[in-house]
Structures are given as structure tokens and as C-alpha cells.
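In the part that follows, the structures are each spelled out as C-alpha cells.
The numbers here are math on the coordinates, done by the rules we state, and not lab data. Predicted, not measured: the structure shown is a model, and the values here were computed from it. Cβ atoms are built from the backbone, for glycine too; each structure is taken alone.
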Structure I
Amino acid sequence: MRRISSIIVTVVASALVAQAAAAQWNVARFDTDRNRVYTTFGLDPAMISTVGYGRVVPVYGHQFQLTTDVGVVTSRWDTQDFRARLGAQSSLVRWRSVHLTGSATFITRGTENVIYRGFNFGADVGGTLGVYRRRWFAAAETGFDKAIVTHITHSDWYREHYYPDAKNGWYLTGGGTWRSGLTAGVSLGRMELAGRFGTQRTERFNRMLSPMYGSIGVGVGF
């Protein structure tokens, strides 16, 4: 029975760990557009729509864009399947138009179905290396998304049909995903269009049900 519980925890964590389907914005424009409102649409692993706000602040000579956003599954606008994030992005090293960027994001996610209701706290760290100009950018990216702690509430249906002694509560046996891909964007006045596309694997480098991720986004700076 403990093995069954471990499998359920792993499945829940895998469902909750979703790649950050927000478009990555142009760090070369951080000193021009201090504020940004944006929306993104992406596959990660479900189809998710996101709206958010970003603010650029200087910290020890670096321009950091602090962002907050919320996303829901698009197919039914199901608020029971949601994600909320707080993040920071900055250019860490620069040589002419070539930037090495870094990002860190705190994530809260939730999902519910006939078997369980899951809720977790996680974190995502990533980086890019590429060419960033004011009118466009293109870069390679990589990152890791980890479900740190997950709360599971089993349904009555699951208890009746599969495991009557299933325990609700917090679990530290969470999952994680690696990603690698490309990101690019173009600026049209104060509007910025950006996209991402790549592959993803579990933290043990196994294939995922959705091996690809991708997103497109539109941001308006002011």
C-alpha cells in the first residue's frame, strides 16, 4: 500500500510540475520599459493562458525584472487547474549584444480530478545565452522546475474503489522537469512579441507524456 501511495504522489507531482510557459522578455529593453503587462498562451503540458505584470528595478548595477502572473487551463477555463508565480529575471553577463541571463521563480500550482486534489509549492531556475538587441533577440535556454512540497487530498471515489487507507497530507517526494530549447522575440514600438519552444524531460531524464513545450506571448511596455 505504501508503494501505491508513492505512485500517487509521483503522478500528482508530475501533473503539477509544468514548465514556465511565459514568454521570456528582451533584457536589452529593461532600461527603456520599466513596466510591462503581458499575456501568454502555451503548452506546458496542458494548454494554459496567463496574464501578468512586470516591473524593472535596479539592484547593485543590474536591471531586474520582477514579475507576477496567474494562469489557468484554457480548454475549459478551469480555475481548479491553476498556477501563480512570482519571478525575477536579469542579464548576468554581457559582451556587446550577447547576454547570459538568469531567472528564478516561485510557483504555486493546483489541480483536481476524480482521484485527488493536489496543491504544491515549487521553484524554477533557468538561464539563456543569446543575442539581445532593442528590436529583437534570439537565445538558447535551459532550466529546471521542481515541485518542493505537495499536498494531496484523495477523493472518496478513490478510497472506495482503490485504496481505503489513503492518507491525505503534505509530501516532500515531489517531481521535477528539465527543459532545453530556443526563445526569440521582436519589438514593435512598445509592443513585444516573444515565443519559446523546446523539449522537456523528468528530473531522471525520462520521457514525459508531453515531451515538447512551447508558448507565445505579447507584452506592452510603458
Structure II
Amino acid sequence: MPEDKPTELVASTKIERTLDVTAVVTSIVPWLGGPVSQVLSGISLGRKMDRVKEVLDGLASDLQDLRSEVSENYVRTDEFQELLERTLRSAAEERNENKRRIYRAFLAGTIRSPGEPYDEQLRFLRTLLDFQADHIRVLQAIMQAPEQNSGIAGSQIQTLSRRLPDIPRERIHELIVQLNDMRITNLMSLNTMVTAHGAADLRHGVTSYGKRFITYL
């Protein structure tokens, strides 16, 4: 077999794989097929393409009942296609299944409700790149409603340690600092003793940006 033959076969396989994935999406949501095809042509095969396919299959399922001229016009814009490319490339590199689901939810949200400023959408993607599974767990603990009969006094770190018993206190503190740096939370007095209710209700510590971010979690 000539030396250039394997390269030709790989190229052919890549094209076929791209066409297969695009065909599935197009068969469910025809108006999304064009932007998807353009992005997939630049993404490599194998495991990365499987991750992208997983996200797109889910996205197509999420949107199959959507009938919106506004959404159909939006996915044809350069802005959306750039956002789609950035998101799918990030999903292709992401090994965590939960984070890939968030990428999928993000795309579905932007298509269903176009109008979010482009810079805000890019900010979300940058945040998600640094996001870890433990960040999600900490956020869930922060958003939990206060427990009844939680004592007379306490601190925020005691509350989080109680809700996350398998994560060391030092690790929780580190994760909170990171969430603060991302502007998702604003919890600055973790060790300060306050009333029991004040220590147990941490929901006020989530920023407005954090609340918008949480909608995708």
C-alpha cells in the first residue's frame, strides 16, 4: 500500500464521521445542521468526536420540539457559530461527563432564549473551563435551605463541613476561595461565629452572576 494511503483513509473516515454526526442532528433539528457541520469539520476524530457527538445528540433531543423563528435565525449568525465552535471544542477536551452536560445545557439555553450579550456568554465558558466537580458539590451545599434546630451559634465553614462530610475542611475553604475568585460566590467570613440561622443560610453568598451560572448546573 502506498505511504499516502493511510492518510487518505483517515481523511475519508473523518469526513464520513462528520457527515454521520451532522446527519443525525439535521434529521431532528434541520436548521441546526449547517452550523454544526462547519464546526465539526475542524474537530479531530476518536474520543473527542465521541464527546462532541454525545453533546450534540443531547442538544438535538432538547431542541426537537422547539419551533421558533427567532432561534432559527439566531443559529445562522456568526456570533452563534463562533459560540458553538468554542463550546464544542471545550466539550471535546472535557473528560467529565457532568461538565459536558453543562455545555449542552448552555447551548440549548442560548438557542431557546437568544439575546444574552456575547461577552457574558464567553465569560460563562471561561468560568466553566476552570470548574470542577467539587465546585458543583460546594455550590449545592451553599444553595441548600437552612436546617431546623441547628443550635444557637455557628460558622459558615461548620455548616459546609456538616453538609459535605467527605471533603476536608481545608479543601472546602480552598474551593470557596476559588468560587469567590470566579465571582460566583462572595463568602468572606467562613470562620466567623454568627447566629445559627445566619451560619446555616448561605444562599445570600451567591452573586447575581453565580445565580445565572447555576441555572446550567
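14, 36, 28, 18, 4 is what came out when P(r) over Cα pairs in 10 Å bins from 0, in percent, for residues 95-174 alone was calculated for one structure; which of I, II is it?
Computed on structure II.
Let me ask you something else. If distance in nm of label points 7 Å out along Cα→Cβ at positions 31 and 71 comes out at 3.1 when worked out from the coordinates, which of I, II was used?
Going label by label, the one that fits is I.
One of I, II was used to compute helix-only ellipticity at 222 nm (-39500 (n - 2.57) for each DSSP H run of 4 or more, over all residues; to 500), and the result was -3000. Which label is that?
Structure I accounts for this read-out.
Moving on. Out of I, II, which one gives 38 for percent of Cα pairs over 30 Å apart as computed from the coordinates?
II
Assuming 17 is relative contact order in percent (Cα under 8 Å, 6 or more apart) as calculated from a single structure, say which of I, II it is.
Derived from II, not from the others.
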